[in-house]
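Throughout, read-outs are computed from the coordinates displayed, never taken from laboratory work. The model shown is predicted, which means the values in this text are computed figures rather than measured ones. Cβ atoms are built from the backbone, for glycine too; each structure is taken alone.
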Structure 1
């Protein structure tokens with residue numbers, strides 16, 4: 001494969017990945033995309049400070065403070081004292097937040113599975129796509 005083709009294909013992967021994310025975000029799962037992002041970050045990172053979540057999400061701390069406040073109010077996240085910094089707290093997923101995230105992921109998976117089947121793609125095709133994306137994001 002020539003370098004030019006690699007560049008073109010790499011760009012196409014980014015474009016198509018972004019389009020897939022937009023398709024999934026339009027899937028009505030009953031949870032705003034920003035809330036889903038924070039729930040996913042908490043699932044990935046574990047209990048975190050608001051500052052660490054803001055950095056991971058590439059947003060400002062006041063924005064993340066508002067997002068966390070909304071999750072806590074819904075019972076999807078909880079705050080606990082930071083064991084090493086009395087001025088700070090840790091935000092973690094609650095059991096309800098884990099359940100909500102699982103529901104969102106199930107609905108999104110159903111959408112992608114439906115589109116995979118409609119496109120005539122096999123589970124092996126999807127497994128290859130997942131393996132490629134996993135390697136590129138690790």
Structure 2
């Protein structure tokens with residue numbers, strides 16, 4: 001897992017630079033910069049909107065005596081989506097919007113749920129019950 005993370009830290013910025021150079025050569029530097037700024041502003045607005053909706057849903061579920069487990073995964077996706085949208089580049093923006101839009105976020109939630117289940121089964125994650 002750590003090796004994959006390190007590889008992504010090297011590959012993703014290199015790809016982003018290549019795409020930004022290609023974009024600036026195709027549509028021009030000013031329009032490329034405007035697009036980067038626009039996606040950042042739109043992403044921040046969407047992250048705030050989705051974050052507030054998620055908090056409201058979690059509060060409602062808690063008031064009804066339910067454990068908001070699905071909402072926690074929503075919050076995780078929204079957090080990661082908002083963070084990667086702060087990174088300039090089109091690949092990270094695409095990932096950020098994928099994690100922020102509810103319909104596509106459901107795909108990511110399924111992936112994260114399977115990942116957490118697998119980590120629980122192999123002992124990578126341990127929950128301690130302190131009563």
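A few notes on this one:
- Label whose coordinates, when distance in nm of label points 7 Å out along Cα→Cβ at positions 26 and 114 is calculated, return 3.0 (choices 1, 2): 2
- At a computed 56, 33, 22 (Cα extents along the principal axes in Å), which of 1, 2: 1
- If FRET efficiency 1/(1 + (r/R0)^6) of positions 82 and 98 (r between Cβ atoms, R0 = 25 Å, to 0.05) is computed and equals 1.00, the structure in 1, 2: 2
- Answer label among 1, 2 for the case where helix-only ellipticity at 222 nm (-39500 (n - 2.57) for each DSSP H run of 4 or more, over all residues; to 500), calculated from the coordinates, equals -29500: 2
- Calculating FRET efficiency 1/(1 + (r/R0)^6) of positions 34 and 66 (r between Cβ atoms, R0 = 41 Å, to 0.05) for structures 1, 2 picks out 1 as the one with the greatest value.
- FRET efficiency 1/(1 + (r/R0)^6) of positions 58 and 122 (r between Cβ atoms, R0 = 35 Å, to 0.05) from the coordinates reads 0.80; which among 1, 2: 2
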